[in-house]
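Some structures to go through are shown next.
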Structure 1
Amino acid sequence: MNSHQPISDENVVKEYPKSTCWLEDKQVRAIGNLILTDQRLVFLKQVELSDKQAEEIRRLATEATTGELIQFALKLHKKNFQLPLSSIVTARMGLLSFFPVRPYLSVHYLSASKKLKTLDFMFTLPLLKRLMMSEFPTLGWRNAIKKAVKKEKKRISSGS
C-alpha cells in the first residue's frame, strides 16, 4: 500500500463515511471511511480527534485542495492507507454469508513487489435500510472502482 503524494489535485468519485469495515480473513480489522478519488482508493480509520486536529481539518476543508485534505487525514492513524488506481487490478463482490445476506467488496491490487494482494471491505447498513435498497452499495463500489481504474489506465497509456 503506497503513500505517494498525488501530483495534481484530485476529485472524490465516491465516499462511504464511517460505516465501512476493513476485513482481514473475513474478520473486521478496522471501521472507517472508504474514499475513491480519480487517483486513489483511501481507507481512513475512525479516530477521536484532538482539538488541534479538528481545527486543522476545519481549516483545510476551507483552504486546501482535496488531495491535501486526504494527505492530512492519512497521517491521523497508522492503519490508514491508500492505493493508487494504477496498482488496482480489479474489484469484485463476494458474500460473507447468505443469511443474512452480507456482501463484501474485494479489491485486488499489485503491491510494490508486484505480488497480487487483496483488500476486503464490507459496508454496514441498518437492517431496515438494507431491505429498502434496490442494490447493495458493494455493487456500486465495484462498478465505480472498475470505471475509475479503466479511466486511469487510459490516461496513463495516452501519456497525459
Structure 2
Amino acid sequence: MPFAPRRRKSRRGSVLLEAVYAMTFLAGLALVLLKLSINVTAPRQWTLQQTVSDAYLTYEKAWAQRLSFADLLAADSPWPEYPAKSEVEVEMGRLPGGTPIQGTVVRTRVPDPNNYPADGGTGTTTTNPAGMKVFRFQSLLTYEVGGRSYVKSRTVVRSQ
C-alpha cells in the first residue's frame, strides 16, 4: 500500500489555553512583587517618622536653650513647675503625599534639690555658696506609628 497521508487532528483553543496560563503566571508574579514592594516601603515610613520626631525634639531643645531664664521661670512659662505640666498637640511634619504626623508634647521643669528654698530646693549657703539656680526643662513627645505608641524625651539643664 502506498504511503497514505495522515490526517492531523486540529488542536483548536490550545493557543488560548497557553495565553491564559501565561496571564495567570504574570498576574501571580505581579502580586508577589507588589507584596514585596509594600514590605520594603513600610520600614522606610517608620524610619521617616522617627527622623521627623527627632527633628521636632531638636527644636524643643533649642527653644529651651534659647529662651531667657526669666521667661522660663515666669508664671506663663511653656515649662510649668513640676508637678504641673503643659500638653500641646503638635504637627511634627508631613509624610510624602501630605499626610500630617501628629504628636503630643508634654513639658515640665524640675528645680534642682540644691537650689535655695525660694527657688524650689532645700539648699543652704553652705551647700550652694554661689546661690546657683539650676533647673531641668523636660519635653516628652508622644506619637503613634502603625498603631504602636512611642515616647521620646529631651532634657535641658539650665543654670543662672
Structure 3
Amino acid sequence: MKLKNEIQNGNILIRTISGPEIKYFDALCCAVLIGYEYKWLSKIQFNIYSLRGSVHLEYRDRTVSLYEKGFFEEPSDLLMSVSIIPQLGNAHTSTVKAISLLGCFNEYLRISDQRLSNIEKFDQQLIRTEILPKATLALFSGILETVEVEVLSQNN
C-alpha cells in the first residue's frame, strides 16, 4: 500500500492511500491514515466488534497487521476501541460506536482530534483531509512524502 502526504493551499493536509483490493481494505487503510500520525509512538491498535465477529488492527513502524475472529459484518452496530500505546508512559484508549467502518474511524477522529479531519473513499483510494492550524506552511504546496506500508493479515 502506498501512503501519500500532501499539503494544499490553505494549510490543508491530504493523506491518500491506495493499494490492491484485499479483504478489509477500508479498515486497513483507515488504520494507516490514523496510525501514521502517531508514528513516533510504539503502536496504535483498533479493535472493531460486530454482533458476530471482530477485526483487530495494529499499526506499528509502517506495518499494519490484521486479525479477524468470527463472522464480522458491516453494516451493523459496530463498536470500536482505539488504544494508543507509547514506548514510555501511559496508554490511552477511546471507544466509539457507528454503523460502518468509515463511520467508526471518522467518529474517532471527531472525538480525538483538535483539527477538522475526515476520511472518505473515492474509487479504490481512501483520503484523509485535515485542516491544519495557521502556520508558515500556508506558503507551501506539494507532496511532502510517499511511503510504502506493509500489510500482514491472519484469519481465525
Exercise. Taking relative contact order in percent (Cα under 8 Å, 6 or more apart) from the coordinates of each of 1, 2, 3, which one would give 16?
Worked result: 2
Problem set entry | Origin of the value -13000, where helix-only ellipticity at 222 nm (-39500 (n - 2.57) for each DSSP H run of 4 or more, over all residues; to 500) was derived from one of 1, 2, 3 | 2
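Each value in this text was obtained by applying a stated rule to the coordinates, not by laboratory testing. Here the structure is a predicted model, which is why all the values come from computation and not from measurement.
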